[in-house]
Structures are given as C-alpha cells and as structure tokens.
Structure P
Amino acid sequence: MIFYGLNSISRRFSTFFTVLMIVSNLSVADSPSPYTSTTSVFIPYANAGGNSDLTETPTINVGFNGSGKYTQIGMDTGSVGIVASADIFTPARGAKYLGPGQQYYSSSGIIEVGSWWSATQQFYDTHGNLIATANVPVLQVTSIQCATGARGCTPNNNPTGIALMGIGFARESPQQPRGTPNYNAFLNLQRILQNNILQPLPVNWCNGYVVRPDGVYLGLTAANTANAGFVKLLPWPAFTTPQLSEWMAAPMTIDANGTKGNGNVLMDTGVGDAFLTPPPGSNLGPLVTCPGTTLVQCVPPGKTIGVYLPDDTNPVAHYSYLVGDNSNPMHPDGTHVDSGSDIFFNTSRHVLGGINFIYDNTNGYIGYIWNGNSSSSVGFVTPATTQSATTLISSANPAMITNDVTFTAIVTGIDSSQTPTGGITFVIDGSQQYILLDDSGVATFSTSQLTAGKHTIVAKYSGDVTYVRSVSPTLIQKIGL
C-alpha cells in the first residue's frame, strides 16, 4: 500500500450423542458451490484500457454524497479506508465529524493527516452508469507527514490530488487504527444495480470481492469464483463486530533464491514494487538501487523469488519470477528487501499478471484463480475437486446446565488414502471458534458457558488442497431442558 494522488494513481464422546452430516462442494465449475447467491456486480477499472501491463494502480469511478459527479480513485488492496484531499472530497451539509485521523502507508512511509467525516459513496462504470452505493467514513486529508525512512515522501501542509480507496483486510496497526472492516467500502455496500434498478443487497449476499486485471466483482457467486483454490483465514476477534468479521493475514511460504520460510503475504494493488522481509540467511545480495529511487535495497537480477500459497507442502497456488526477466507478467517493478523478524511478502499489483484473487469476508477465505495471462511455467492454481463430509457430534444433548458439553467435528473424504487437513469453525449462536483438525481429521471444542435453553451449532470445514469445503446442518443443543 502506498500513497497515490490523481496525478500518480498508482486468520469426548458419551453414550448419548447426536450426529449430523452433509456433503457439499467447493467452487469448481462443474460442482455445487458454497456460494448460493447468483447476484454480483462487476465494476470495470476506469483506466483498464490503457493499463493492461498494470503500470498504474487500477482506478474506480467514485462519487461522494450523491452529487452525481465522480472522479477516478485508486483501488488499493493494501490498505483500508478512503482518503481524499479537499479538492476531491467535501463533507456534505449535515455530515458528522468523526474526529481527527491519519492513514499510514508502510510501503512508502507516507502519513496522511486530516479529519474523518461520515459520507456515502457511489460507484460508476466507465460509461457513467451507477452500479453500487456504499456508506463509510472518508478521511479528508489536510497535510502529509513523512515517517522516518520514508521512500519518496515530501511533507505538504496543503495537499491536493489525493484520492485512494483501501479495500484490504488485516491492515489494523497502531499507525492505522481505523483500518477495520467498517471502513471498507466494498464490505459496506448499501445498494447494487439489479435488473436496471438500484436495490438493497439480497439476503444470501456473500460479502467479498474478486480482483481481476480488468475490474472487480462485488459479491461472491459460483460463477465468479469458478476454478478457484481457497485458503482458510484465521479469525481476528479483536476487530470483529456483529456486523462484519475480520480475518488475519493470508499465509505463505516464500522461497528467496533457495532459502524458504513461512510468513504472511499481501496482495497489494497499490504498488508496482514488491516488498520482501526474507527468511534469515537468504542469499539475495549484493543489493542494488531500486527503480526510480536512490535506495540501494533491491534484489539484483538473476535471483529467483517463489511464492507458495498457503505453504510449500500443499500449495493451492504458486508463482515465481527471475529478477530481471521482465517478460514474466508477474514480475514486479522492483523487489525491495526490508529488515525485520517477521517474514513477509507484498506481491505488488503485478500478481494480477497471472492470478486473480478473492476475499471472502463472510466465511473467512482468500481464494486464487489462475487467469491465464502468464505461462503455466511460472505458476499455477489447483482447485480442490474431491468431496468431503463433516459429521457434528454433541457429547450430551440435552445437557445439564452444570455440565461441560463437547462438540466434535469429524471430516472424512471419498479418498480414504488422504486424511483431510485444515480446520473447523464451530459456530455457536453466531460466535465462531476455529480449531485445527488433528491427524485423524477430527476437531473438538468444549464449553461450559451455554445458558439454559436451545442453542444452534454448526461445524464448517475449511477445505484443503484436496478436499472441498463441507458444512454440517444446524444442530440444536438443549441445555437444562
């Protein structure tokens, strides 16, 4: 994530039990899908026609407060929240002042300072047709500050031309305290175009998006997630609300010129350069000057970078590039090397040169689709294609108020030689608890906190590289009845 203005748009059994089981498939084209909604909207990038090589950050036509006017705003999956200078955004009459704020972009070190205001957003296609509306606050930027070690930052007390819309996840930090889901416009849609009329979201709407090189789908369906491989994200309870969940960053294994390590990956449409905090002992030197800067901290030509999603043991997706081989569409403009103990890789927007990516906020998944724009010699995505079944067991039903109740989820697959891996999300009256499967494909969760009455329990299997997701029907747990 980086600053862009308009001029540079750039995760115990008992003798009495209840058993429930169901089989369901993931989103391969010829199989049932977990996405029951058939409703989505596609918003083409305003600059798609001249940005096929992803030189610039993709832009969206965005209007504010129902003015009927719109401007191109960069769409950044590496941050959360809308920022705009006063020449782009003016609070509407009666808008609520939400206090001072700032937006920090770690890739550049730029800090945008200003005031948060209540606002509405309107999203238009390239012909000026209104496609969707949203309602999230906007940071009206009044000054720019530079963090220590900032790249290409110039302080400015009267900035203009600032316009960026962050739609990422897992971006909360002390420097970005409002980088939460309720500031993500694409997760807070109010109306979408259906049958040529703006209408409220359908009840089975799946909140999320599919980012492609030419535009973005809002709302997940079987069609726009076909042929995807999915990775379960871990929940982040500290930033989850009853209305919107938050999920931790996506996992990966990075191969830094032969040295591997596990960390987190960020698919970031806001930058052309990749940013790497490599595994200890990586042989990436001697570092060279980064493109367009005087910083001597980039990986030199001839080194190889490989990314495995979620890891190199059972990758759902993988791609690699030889630094200096610009014939590879997934090659970033440069690969910056940062210091730090946490292994991390920011892909740059050039990842879209081979992979479309999906964020499923409702269920907590990141997905990958091989889009065919790069040769299969540099990467792949493997959709899961084998059915799984999830069995949900209660240790006592009904149970006494004073008793512990243990819920056991057992995942089995058609291929008896392959034990399902991944995890189970136990959903108890809407609250979620994620538990990893053991070596037998079993996960358990015990609680003594259930009050007298009836409680609804569901077990959701995350899926893995072999097995598709499956979900148990609802179990009604009785306590003290």
Structure Q
Amino acid sequence: MIRNPHSTCLPLSHSTKPWSLFVAGQVLLAASGFSQGNGSVAKDLVNVDELRVKAEKGDSAAQARLGMIYYVGQGVSQDYPAAIRWLRMAAEKSDTRSQFLTGFMYENALGVAKNYSNSVHWYRRAAEKGEPEGQFRLGTLYQNGLGLEKNVKEAIRWYRRAAEGGHVPAQAMLGRLYQVGETVPQDFVEAAKWFRKAADQGDARSQFLISLMYETGQGMLKDPAEAAKWYRKAADNDEPNAQQKLAAMYRAGLGVEKDLKQAAVWYRRAAGKGDSQAQATLGIMYRSGDGVPQDSTEAIKWFRNAAEQGLDIAQRSMGEMFFAGEGVAQDYSEAIKWIRAAAEGGDPVSQRLLATNYWDGRGVKQDYSEAANWLRRAALQGDTNAQLALGEKLFAGQGVAKNPIEAHKWFNLAAAQGEKGAADWRAKAAEEMSRDQVIEAQKRATAFVPGKENPAD
C-alpha cells in the first residue's frame, strides 16, 4: 500500500475534543507527480537501469525520480528503504520535493526509524524554499511540539505561508483554527475567508463548512440560497454531512424550492454512508409516506441503522413501532429496550414515555416510584408534558409524597410554556395552598434552571 504524504495530517492538538481531530483535507499525489499511472514517472520506467546509472553518478534529478519510482513501486517492487536512500541524496543537493518527501518518510517511519527531529530538518529546508507541503508539515510539527519545542505562533506562520501559496489543507486548517479559536483569537470572518479559498479549490469538507457559515450567518450575512449552493457542491463531492444538510434544505424548502423527492434522494445517499441523522429522517419519511411510498418495513430498517449508532430519535421510533406492531411483530420487551436506551441517553420524550409505561405496567412491572423518577428526569429537561404530569402526581401524592408547593412549581413552569391544562391545574393547586406556600412555589419556578435539581427536589 502506498502512503500518500498529502493525506496524513496531524490533529490540531492532542486534546480529546472532537474538533481537535479535524483533518485539513487531501491533495492528490497526482498533483505532485507521485501517483501510480503518472505519465512523467511512466517514461522513466522505460529506462530504470539507465536512470540508476545517472543517479549513482550524482545526478540529483535522476536520484529524485528514482526515489519516487521506488516510493510508488511502479515498474519495480515498492521499496521504502531504497526510496529514502535516493530521495535523501537528492534532498542533500537541494531538490525541494525530495526534501519534503524525506521529511515525510522520517515522520511516518517509512523505510527508516521515526525521527521527528529529522522531519523538522527536511521540512524546514523545503519550507524555506517555498515548498507548500513542507511549510504545512512544519506547521503541524510546531503545532504539536514534535521534534521541536511547541510554538503556536510559528505553526500559524507556516500554515499561513502555505495557505497563501494555495495549499488547500493549510487553508482549511487556518479556517478551522480561526473558527474554533484554537491557538488564535476566534474570528469567523477570517475563518470564512480561508474556508472559501479551500472550497473554491474543491475541498469537500471546506465546502461543507462554508455552507454552514452561510446558513447560520457566522462570519457573513445569512444566505440560505448560497448555503444550498455550497452544500450541493460538497454533496456532489461525496461529503455525507453536506448530503444530509442539502436533503434537509430540500425537505424544508430552505434556500431551494421544497422537493421531498429530492430530499429523499440526498438522505438516502448520506444514509448509505452511515449518517445516522439521515438514516433516522429517511425512516421518518418512509413511516409517514412523506416524499417516498409509505413503507413501515423500510422505515424500521433505517431507524434500526440509526438506533444502533445511538441516535435517540431513532431509538424512540423503534420503541414506538414495536409497541404498535408497526412494520414488525408487536413486542413490548423490545419496545421498552429501545425506549430505555433513548431515555438513558437523555431524550426527555423517551423518559416521559418510559415513565408512562412504568405507571401503566406495560412492558415492565408496574412501579409508581420508577415512573415518578423518569417523569422528574424529563421535567428537569424542560419537557412540559412531563412537568404537568409530575405536578399532577405530586399534587395527588401518587407514587410520590404529596407536595403541593412542588406541584404548583411544575404547573407554573408548564403553563409558562403554554402546556394545555397546566394553568388550570396551577389554579386548582393554589386553592388548597396558603399564600406563603404559593409565594414559595413561585420562587422555585423562577429559580428553576433546566437540568438542575432544586434543593426541594
């Protein structure tokens, strides 16, 4: 297998944050003359022995070409030790591309032991002569403190030099750094500038990211039509996130004319690549017959794919369909399994549904205390239906100790968000409470922060 020196990018840092694993993109080997099937290399293969003679006599161009031939293994057996031997000879004679490749081979232990210090040496020599790959790689080593002392300012300086020279991964990297405020002050306008440059050169990930910025108005004026245009470019470049977003825009008629059939086409493409959100939405469309023929079996298939990836809305949908026997044989145990998975993952609707099942004893042993526990978890997340139901239980003392103050608090919170019937229950509770109790309940409602328990809870 050939290692592509243009496709291996170091993470932004060694942080465990997801965005720290951002990969700046790819530049094809063909662009630099290293790929198999490249015409210039193929011509050399006709006279490899003759080329070797020239290389052994010190011809730097022949050394560089011979090193590349061994690197890709075209016409000869792939041989990294032989490749670096010839490339290093050419590099020592100031062949810029060979300097970069030599640094890359030291960095990735190809034909030699891994040695970041040697990588720094050769990348720097290439970088100082204007080689964009060397500049970018030197930036990554500075960024991560490999082979030299970590120096963020130097990393940015080399990234910028490479980016200004049209290097796509460097442009994408700068865009990401400015977007997240990693090592530089957060600057969405600057981020958009660099993403746009990379996007204009066809980088699918940058096309997707610039689309998001147009959609949300981050660093630029919000422009749904422009967002849709760039989502389409990224989607055509097989970027699954862009395919999912483009589908959503067709489904909503945002930036494009509403077209459910087109939405289904793009959801299916993204779903086929494992995008869980696209899989779940495709399941919803098949379940309802929205833009596709109604097909519960097909809906279950897509819901299952997304549910097995941990997407709560898909897990909840699986539970609902097993409860109803929709597209599958009715199975309460299987339904509870999926509802519980979503509830434990934090989905408030599933928490409320699980509470209802504990209350009714459907699929689980009836347990009022457990029902109240799940209602409380959903209510704390701001689910107004759960807040109303929990208030009713507290007011009546069903499954929980009777507590009119807490009941009034939950009625108040649900009513404030327009939950039907909540205001009536609040008035009913107030009739049986003292003025001081009502004031206390109102204080608790005012102090409520979603996700946090009150001391009285």
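Where a number appears in this text, it was derived from the coordinates with a stated rule and is not lab data. Note that this is a predicted model, so its numbers are computed, not measured. Cβ atoms are built from the backbone, for glycine too; each structure is taken alone.
When FRET efficiency 1/(1 + (r/R0)^6) of positions 210 and 322 (r between Cβ atoms, R0 = 41 Å, to 0.05) is computed for each of P, Q, the one that comes out at 0.90 is P.
In terms of FRET efficiency 1/(1 + (r/R0)^6) of positions 90 and 186 (r between Cβ atoms, R0 = 25 Å, to 0.05), which of structures P, Q is highest?
P
Looking at distance in nm of label points 7 Å out along Cα→Cβ at positions 98 and 434 for structures P, Q, the greatest value goes to Q.
Assign the value 0, calculated as helix-only ellipticity at 222 nm (-39500 (n - 2.57) for each DSSP H run of 4 or more, over all residues; to 500), to the correct structure from P, Q.
P
Suppose you compute mean count of other Cβ atoms within 10 Å over residues 202-209 for every structure in P, Q: which one lands on 24.1? Comparing all candidates, it corresponds to Q.
Given 23.6 as the derived value for Kirkwood radius over Cα pairs in Å, which of the supplied structures P, Q does it correspond to? Structure P accounts for this read-out.
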